[in-house]
1. Of the structures P, Q, report the one carrying the highest value of FRET efficiency 1/(1 + (r/R0)^6) of positions 133 and 589 (r between Cβ atoms, R0 = 41 Å, to 0.05).
2. For distance in nm of label points 7 Å out along Cα→Cβ at positions 245 and 325, which of the structures P, Q scores highest?
3. Taking distance in nm of label points 7 Å out along Cα→Cβ at positions 205 and 301 as the criterion, which structure among P, Q has the greatest value?
4. Who wins on distance in nm of label points 7 Å out along Cα→Cβ at positions 365 and 461 among P, Q, i.e. which is largest?
5. To test your reading of the models, identify which of P, Q gives -13500 for helix-only ellipticity at 222 nm (-39500 (n - 2.57) for each DSSP H run of 4 or more, over all residues; to 500) when calculated.
6. Taking 5.3 as the value of distance in nm of label points 7 Å out along Cα→Cβ at positions 77 and 557 derived from one of the structures shown (P, Q), identify that structure.
7. Computing Rg/Rh (Cα atoms, Kirkwood Rh) for each of P, Q, which one ends up highest?
Structure P
Amino acid sequence: MKNIIKKVGVIGAGTMGAGIAGQVANAGIEVILLDLPSENGDVNSLSRKGLDRIKNDDMPGLVSEHAESLISIGNIRDDLDKLADCDWVAEAIVERLNLKHQLYRDLIDCCDPETIITSNTSTIPIALLTEGMPESFCQRFAITHFFNPVRYMRLLELVSGEKTSKEVIDRLHNFSEMKLGKGVILCKDRPGFLANRVGVFAIQCALNIAFEMGLSPWEADAVFGRPLGFPKTGVFGLYDLIGIDLMVDVAQSLVNILPPSDPFHQYSRTNDFVANMITNGQTGNKNSKGFYRDQGNLTEALNFDTGEYVSYSRIKSDLLESSESYGPRKLLEDGGEYGQFAWRVLSEVLCYAASIIPDVTSNPADIDDAMKLGYNWTKGPFEILDDIGHQYFVDRLKDEGRDVPEFLVNNKGDRFYVASKRELKVLQYGGSYEKIMHSAGVLRFSEIRKTLKPQNTNEVASWYQYDGAALVEFHSKANTLDGGSLDILSDALEQAESVGLRGVIVHNDSQHFSCGVSLWSVRECFESEDYHKLDCFLKHFQDTMSMMRNSALPVLSAPVGMSIGGGFEVVLHTDRVIANTNSVMGLVESGVGLVPGGGGCKEVLYRWNNLLEDPRVAAWNAFMNIGLGRLARSPYEAEKMAFVTPSDSFHINRDHLLGSALSALGDVKKTPQRGTLKLTGKSHYEEMKLWLSKNLDKGFLTPHNQTVGIEIARIVTGGDCLEGTLATEQDLFDAERKSFLRLAKSPQTQARIVGMLDEGKTIRN
C-alpha cells in the first residue's frame, strides 16, 4: 500500500466537505471536490458554492490563493473517474445509508484498489456503512469525523471497523496530524463517538435546565461559558452559531442511535418554544436572528415570557469573574440561582462523561482531549473534576441522593492527573496511572506545566525552566498584559541569562496567545486620572520589549490563536516567531481609540523601511496597517503586511510549536539593533491628514477615527519635522507613548474602552 498521500478526493461540497477540501489544500495537497450535478446552468454549481463558502472573508477556510489553486471542482456524474489516482477519498454526503452504499460501489469501480475511503459521518455505525461491501473495501475503509469549521477546529475522531487494516489507520493518523494539523483521537465505533456524545449532552442539558429555571439567554450564557471553562458563546449563543434547526437535528440523530437507557434522552426533547422559533425562521446566525439578533451596534435577545427581542446588559458578577480566573468551585458552592444553575448543569455533564467509561473509552484523557479540541473547552471533564475536587463532587452527589458513576466510585485517588518524575500520568479505568502518550513532535505546554514548579509566578503570568530554556506563559483573562505580565517576562530574561539557559520562549496553550494590553488597567488609570501611572506602565512595557531585543540570549515566541495589540507587540520584538498557521496577528488599538504603545508602530515602520526603498511608501503602509487595525489571519497575509520575517515559520499543527521552538534555539540569530530612520516629515504628515479628512467626509471614518489616525500619522512621519530627519528607536518609542497618553485622556477613547469592557460593544464616535 502507498505510504504517502499526495492527492485527495472529497465527495460532498457542503459545509463539512468543502471544509475538508480546504484544509487538505492548506496542507499543500491537490484536491478534487465533487458534488451532485446541476441540471440547469452551471453543472458544477454545487461544488462551486462549496469552494465559495471556504473563501468567505468572515471565516476563511483557505490560508492562501495558492491553496485555492490546488482545488479542482466537478460532479459525480461526469468526473468520478478523476478520483482514479487519489490516495484518499473522503465522503461527506447526506446521512442516508442507501446513497452512501451506492457511492461506495461506484468508488470501488473507479478508484485504485489501494485508495483509502472514509466517511465523515458521526451517526451511522461503521458496520452498517460497510455492510455488503467486499472485504478488500472494508480493509481500507474508516471514519474520519472532522469538526466545523474544519480549518480551525483541531479534533479529528478516527474510527476503524473490525476489518480496517492497521496500516490504513496509521496512514490516516499520521497524515491528519502532520499534514492537516489535527489532534487525532482513535475512537471506538460507539454512538456519537466522544466529542459529540459529551458535547451535545452538555448543550442540551444546559438549554433545558435554563428554560426550567427561567433564566434568560444572556444569564445562562454568562454562567455556562467562561466561568465553567467553556467558550463564551455559552449554550444559547452556541445554538445560534451552529444553527438552531441543525442543532435539533444533531440531537435527534443521537436520540435515534443511543440506547433507551442513556441519560441523554432526559434532555433531548425539543421544547415548544424552540420548535416555534424554527417555524418562524429564527434559526440562528445564518438568518441573523435566533436567541440573539443584532440591531446595528445593539445586540438583543429573546425574552422567553413574551417571545419578543429585548435589549440587555452584560451580567456583572464578582462570582462569575472569580470563577473564570480561579476555577468554578466557589460558583458551584453559591446558593444563588447562578450557582444552582452551574451545579445542576456541570454535575450532570461530569457524571455523564464518567458514565461512558469504559464503554466508549477506558482513558479519561481521551474525553478531555475531545472536549478541548472539538468544543474549545478550556479543560476537559476530568481536569475540571481535579479542579473542584473529586471527593467534594462525589460527597455532594451522595448528599443529594444521586447515583455516582462507577468510574468515580472506584477512583481511590485524589486526582485523575498526577505528575511523577516530570511525566504526566492519568488514571485509567482499571485503577492504574499511565503516562500520557503522544505522537512524535507533539509537546503540549498545558501538560508539561503540571510537572514543573514555576521559577516565578503571579496572578497573570509565570515562567518555568524546561529543557534548558525559560518558558514564559501569560495566563490572565484572554492573556491580556499588565505590569505583572511584564514583571514575569523581564525576570525570566534576567534569570535565564544569569544562570546560562539556552534562551527564552514566550508561549502558552490557551485559545489565544494574548489579546493585548489590559483595558481594565488603562481604565483604572483614566478613571482615577493617574496618567503618571499609565505612563510608567508604558515605559515598563517599552523597556521590557527593548530588554527582549537586547538580551544576549535568543528570545522566541510561539503564538497560537490571537496575538493582537500589545500581545502582537511582544511577538514583534522576539528574534524568531514560530506560529500556528491559524494565528491571527495585528495591531488593533485604533478600534478602542488608542495607538500601539509598546513599540508596535516603531517595529512595523522599521520593517516596511527594510523591505522598501521608498520611505514614504513604507510610512504609508505602516499608517494604513495600524490605522485600519488590519489583521493577518494566515502566513500569506502576515507576509504581505510585513508582520513576519523570512526567518519566521508557521506550523499547521499547534501541538508542534513548542517542540519546534525548543529545537530552534541553537539556530536563532539575534535581531540586529535598530539604527536611525529617516522620517518623511511634515508634507507627508499633511498628506495623511488630508486623506483622513476626505474619508471622514465620505462617511468611511468617524470623527474619533480621524483623531486616532492623526496620532498614527504623527508617529510614522515625525509630524511637523523636516523630511529626512533622523529618528532613533527611542524617539519612536517616545512618540508612541505621547500619542497613547494624549488619546487616553480623550472622552471619546474613554467611552470606547468603557463600552468594550462593560457591553462588549465597539462604539463608533
Structure Q
Amino acid sequence: MSTTSGHIVTRKVSRRSESTERNLTILKRLFACLGMGFVLALMVGTQEGTQDDFGYAFREAVFGPRIFVFLGIGLAVFFALTFWPRLVPFIKRPGMRPLVGGAITVIAAIGLLNWSDNPQLASSKFNGLAPAAASTGALDPLTRMYFGSVIPGLAWVLLLVALIAALAAIVTRSKVLAYAAAAFSIISGIWGFFAHAQVQALLKVPDHATGPFVALIGYLVIAAAAITSARSEGELADTKAFVDRVFGWRPGMPLVVIGAIGGLLSLGWATWFSPTNKDDNVWDLSGRFAGAGISGFTDAYVSWLVYLVFLGTLALAFLACYRQNRQLGWAALGLGVVATVVNLIALHDMGSAAAKVKFDGVEGAWDNLGTGGWLMCGVLTLCAGAGWIVATRKRVSVADAVSSDEVGAHQFNAPSVSKVLFSLIVAGALFYPPTATLQWQTVLVTQIGIYVLLAVGLNVVVGWAGLLDLGFIAFYAIGSYTTAYLTGRLPHQPPSWLHLSPLQAIPFAIVICLIAGVMLGAPTLRLRGDYLAIVTLGFGEIIRQSSNNAEAITNGSRGAFKIPPPSVNIGPIQFAWGGNTLGYWYLLLVLIVIVVVLFHRLENSRLGRAWAAIREDEVAAQATGINTMRAKLLAFAIGASTSGVAGVFFASQVGSFTPENFILNYSILVVAYVVFGGMGSLPGAMAGAAVLTWLPEFLKEQVPAADRQMWIGVVILLMMIFRPAGLIPARRRHAELTGLDRPKTAEPPAVPAAEGM
C-alpha cells in the first residue's frame, strides 16, 4: 500500500513540475512576443532623435497610443505560436493563402505606394492625400467618406472588416458569409478606385499613382479567396495541385489571360504620350501629330489599327492554347513578334515627331512616351510566349495519358511553369525599364544589372564549386582598369594600335581576369574553408592597395576618368551609347543573357558535375578520378572572367572610378547576394542580387536613412529562419533541407466506383 501511494505522489509531483515548466515556457514566450512588439514600435515610423535630446525618438515611439498597436501585434504572434497546432488545420483551408496575399497587397498599396502625384501634398502616399481629400467640399460625400471625413481611417477599417469576414468564412466554411465577404471586398476596392478617380478629376493634373489600382487588385484577390472557400469541397488546400491544374488545363493560357488584362489597361486607362503634360490615352492620339511629320501608317495605327492588332494577336494565341495546336502556336508566336515590332515602330515614329518640334523638351525618339505603348509591347510579347509554349511542347503517347482528357488535343507533357515565368521575365526586362523614372533606370543599370552579373560569376565559385571567395571584387577592379588602359585613360598609355573602344576591350578583360584567376588559384587552392577565404580576402586588398600606390600606372587614388561610352563602328553601322540610361540597360541585358545561357550549359556539363562533386566531398570526388585542382582552377578562372566583363561595363557606363569603388565590403555584398538568392542556383543568384540591391533604394522613401540597414538586416534574418536555402534554391540544396518527397496531405484519395464494396 505504501509503495502504491509513493508512486501516486511521484506522478503528481511529476505532473506538477511539467505544468510549472510549461507555464514558465509560455510566460517566456509572452514576454518575448511583447518585446518583439516593443522593438517594432521603435523600428516603424519616422521618429528620430536629436543631438540635444537623445530620448526624443524613444518617447515618440513608446509614450503614445501607437505602442498598444505594436503590443497587440506581439500578442497576436504569441497566441499564434501558443495555439499553432490548433490553427494549422484552419491555415491549410482552401482560400487562406490568397487571403494572406491579398491582405499584404492592400496593406502595401495603402501604406507604401503613391496615391497622388500632386507636389503640393505633404506626402504622395494615402496618409498624405486622405486629410486633404476629406476636407475638400468640392468632392462628393462618398469620396470624402472614403478618405475619412466621417470615420477617420475608414480605408483601414474597410480592409479589416473584409479580412475578418473572409477569414470567418474560410474557418466556418459558410457559403453565405463567403459570398458576402467577396461582395464587400469588391465594393471596397471599387470604392477606393473611383474615390481616387474623383480626386484626380478635380485636380485636373496628370496623375499616375499606382496605389488605388494595386489596392483594387488586392481586394479582388481577397474576394477570390472567399469564393474559393465557398466553392471548394476539400478540407485542406493543395496549392501545388491547384497550380498544376491552372497551368495544365491549357498550357500558355495564363499568359493569354494576363495579356488580355494588360491590353485592356493599355487601351483603356494607360497614358501613351506626354504623361506630364497632355497625358494622352491611345484614343487621344488621333490627330495629335497632324503636320508633325508622322507617317500615315503610324497615324492609322494609333487611330484604329492597334485595336485590330491586339485583338487579332490575342485571339490567335487563345485559339492556339485552347486547341493545343502546334501550327496555331507557331502562328501566334510569329504574329506576336511582328506585332511587337510594329508597335515599337509606331512608338518610335511618335517620339521622333515630338523630338523634331522639341515638344516638352523632348530630345530623343523614345522620350516622353507613357506606359501604355510599352505595356502593349509587353502584352504582345506575352501572346507570342503563349504561342511558343504551345508550339514547343512534347507530345506523349496515349498509353502514357493518365485520363481520357489527355487524349487527342491534350496529348502533351505536363506544362512547365518555368516557361510561363520566363515569358513574364522577358516581357518585363524588355518593356518595364522605359516606364520607370530616371532614378530607377539608373539604379537598374548601375546597381542591379551589374551586381546580377557579379553574382552570376561568383555563383560559379561559391555555389557550384563550394569555394569561399572574399576577394571577388578584385577581378571587377582588374576589368575596370583594363578598360581604362585600353581606352587610353591611364597615365601609362597603350600602343596606338591597341587603342580600343570599351566593347572591343571585353575579350582582353576576360583573358586578363582568367590569367589573374589562375595565378590566384594555383598557389592557394590547396587551402580549404576559412584559410582559403582569408587568402582571397588578402588578394582583394592587394589589388586595391596596388591600384592606390602605383600612380605611374593606375593614377593612384585619383583613379581613371573620361572613359568613353561603348560604341559600334562596323561599316555603315555607327552607334554609340551614352545618350540615355536605357541604352546601357539593353546592352547589359544582352551581356547577362549571353553569360546566363553559357553558364546554364556549363552547369549541366561534365565540368559542372565535377564542381558539384567537389562541393559535396572533395576527397570522394578525387577518389573517383576527378582532377580537383584543375576543376577548382577553372571555377576561379571562369568566375573571374565574368567579373571582368562586369568591370568593363561599369567603367564605360560611369565614365570614372577610383580604387575606393573596389573595397572589401562589395565582395561581401556579392557573397550575400548569392547566399540570399540560393547558393548553386543560377536564377537564385540573379534574384538575390536584384532583391538586395533594390531593397535599400526602395527603403529610402519609406524609413529614415539611419534605420535602413536595420530593416535590411531584418529581411535577411527572416530569410535565414524561414527559407534557409534561399529565394530560389538549387534543387540539390532544396532536397538536402526538405527531402525529395512531396509533402503528404490529409485529404482522402478518391476511390474508383469499380473498387467499391
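1. Largest one: structure Q.
2. P
3. Max of distance in nm of label points 7 Å out along Cα→Cβ at positions 205 and 301: Q.
4. Biggest value here belongs to Q.
5. Answer by label: P.
6. P
7. Largest one: structure Q.
Bear in mind that the values in this text are calculations on the coordinates, not laboratory data. A quick note: this is a predicted structure, and the numbers were derived from the prediction, not measured. Cβ atoms are built from the backbone, for glycine too; each structure is taken alone.
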